[in-house]
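Have a look at these structures, which come just after this line.
Each value in this text was obtained by applying a stated rule to the coordinates, not by laboratory testing. Treat the numbers as computed from the prediction; the structure is a model and nothing was measured. Cβ atoms are built from the backbone, for glycine too; each structure is taken alone.
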Structure 1
Amino acid sequence: MDRELKLKNVKTWIARVLIGLVLLDNFQAAVIFLVFPSRMSPGFGLSGVTGNAAIQGIGLLFLMWCVPYFIATLNPAKHKISFIESILMQTIALVGETILLFLLPTKLPGLTSSVQRFILFDGIGLLFLLIAAAVIWFPRKSA
């Protein structure tokens with residue numbers, strides 16, 4: 001029984017680390033978009049006060065996005081709904097960005113590059129979340 005509890009704790013910590021990495025990535029993006037919007041705005045074809053405000057709005061969205069990831073990180077098995085929400089949010093972002101990429105005109109290489117970075121960012125995040133889900137929800141069968 002003690003061995004099962006230890007294995008469960010190890011699995012929980014593996015999942016926490018993976019979810020936490022995605023959380024930290026989203027949080028750092030939020031901070032960068034909120035604090036340094038003028039660094040990000042050219043990649044979206046934006047400039048000036050209006051461009052900075054739009055980028056900061058994206059930063060707020062990133063910050064809001066962090067909430068279910070934070071709850072899931074606390075205890076992924078106990079907070080299953082937040083964990084599922086995190087997976088769904090990450091999936092929606094990846095699919096939406098991929099569709100957006102194919103709809104962009106080829107004349108906008110800066111914007112295309114920005115969207116490609118988001119696809120990579122969200123694709124890796126989704127992979128981490130799915131691995132964490134497999135660790136938590138799919139027990140290994142005993143030999």
Structure 2
Amino acid sequence: MKAKQMSREDVKALVSKYIEEVWNSADLKAFDELTRSEYAYHLGGQEPRDKAAMQRFLKDVHLAFPDWRVQIQDLVVEGGTVAVRWTGRATHQETFQGIPPTGKRISVCGINVYLIRNARIAREWEQMDSLGMLQQLGVLPDR
């Protein structure tokens with residue numbers, strides 16, 4: 001039996017809910033419910049993260065940046081693929097990937113692409129301004 005195709009609005013709602021509950025709230029139960037078992041997260045050139053690794057990453061992000069908040073700037077749906085341009089803001093309050101807390105408020109932007117299969121997120125690819133983030137944290141000099 002073929003799975004029912006999701007409407008464009010349903011796909012938008014799924015990804016918006018994922019961003020709000022997972023990225024903004026670090027709700028790991030929502031993460032599990034909104035993603036497929038074979039989910040993979042691809043960040044820049046890093047090795048892909050499976051569901052367990054992504055859960056650890058989300059915990060680390062929210063420990064270091066407890067006020068992390070993503071705002072959707074644009075959301076485009078084409079079939080089962082969704083592109084989101086976003087801006088994230090947070091205060092660096094705990095160690096993150098070896099960087100001691102700076103207390104600095106940062107603003108970063110990025111683009112994520114989501115692959116939707118059977119009403120769940122199967123893949124997520126992210127490109128973000130990591131250089132700008134490191135410069136704002138004072139780890140790397142400004143240009």
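Can you rank 1, 2 by distance in nm of label points 7 Å out along Cα→Cβ at positions 85 and 101 and just name the one with the largest value? Please report the intermediate quantities before stating the final value.
Values: 1: 2.8; 2: 3.5.
Comparing 1, 2, the top value of distance in nm of label points 7 Å out along Cα→Cβ at positions 85 and 101 belongs to 2.
Tell me which structure, out of 1, 2, gives 32 once relative contact order in percent (Cα under 8 Å, 6 or more apart) is calculated.
Numbers: 1: 32; 2: 23.
The correct label is 1.
Taking FRET efficiency 1/(1 + (r/R0)^6) of positions 21 and 133 (r between Cβ atoms, R0 = 25 Å, to 0.05) as the quantity of interest, name the structure among 1, 2 where it is greatest. All intermediate terms of the calculation are to be shown ahead of the outcome.
Details: 1: 0.95; 2: 0.60.
Structure 1 comes out on top.
Where is FRET efficiency 1/(1 + (r/R0)^6) of positions 109 and 125 (r between Cβ atoms, R0 = 25 Å, to 0.05) largest, in which of 1, 2? All intermediate terms of the calculation are to be shown ahead of the outcome.
Values: 1: 0.55; 2: 0.95.
Max of FRET efficiency 1/(1 + (r/R0)^6) of positions 109 and 125 (r between Cβ atoms, R0 = 25 Å, to 0.05): 2.
Where does the value 17.9, 63 come from, among 1, 2, when Rg and Dmax of the Cα atoms in Å is the thing being computed? Walk me through the intermediate numbers first.
Values: 1: 17.9, 63; 2: 15.6, 56.
Source structure: 1.
Matching task: -8000 is the computed value of helix-only ellipticity at 222 nm (-39500 (n - 2.57) for each DSSP H run of 4 or more, over all residues; to 500). Pick the structure from 1, 2.
Values: 1: -29000; 2: -8000.
Only one of 1, 2 returns -8000 for helix-only ellipticity at 222 nm (-39500 (n - 2.57) for each DSSP H run of 4 or more, over all residues; to 500), namely 2.
Computing FRET efficiency 1/(1 + (r/R0)^6) of positions 5 and 53 (r between Cβ atoms, R0 = 30 Å, to 0.05) gives 0.05 for which of 1, 2?
Working: 1: 0.05; 2: 0.50.
This figure was derived from 1.
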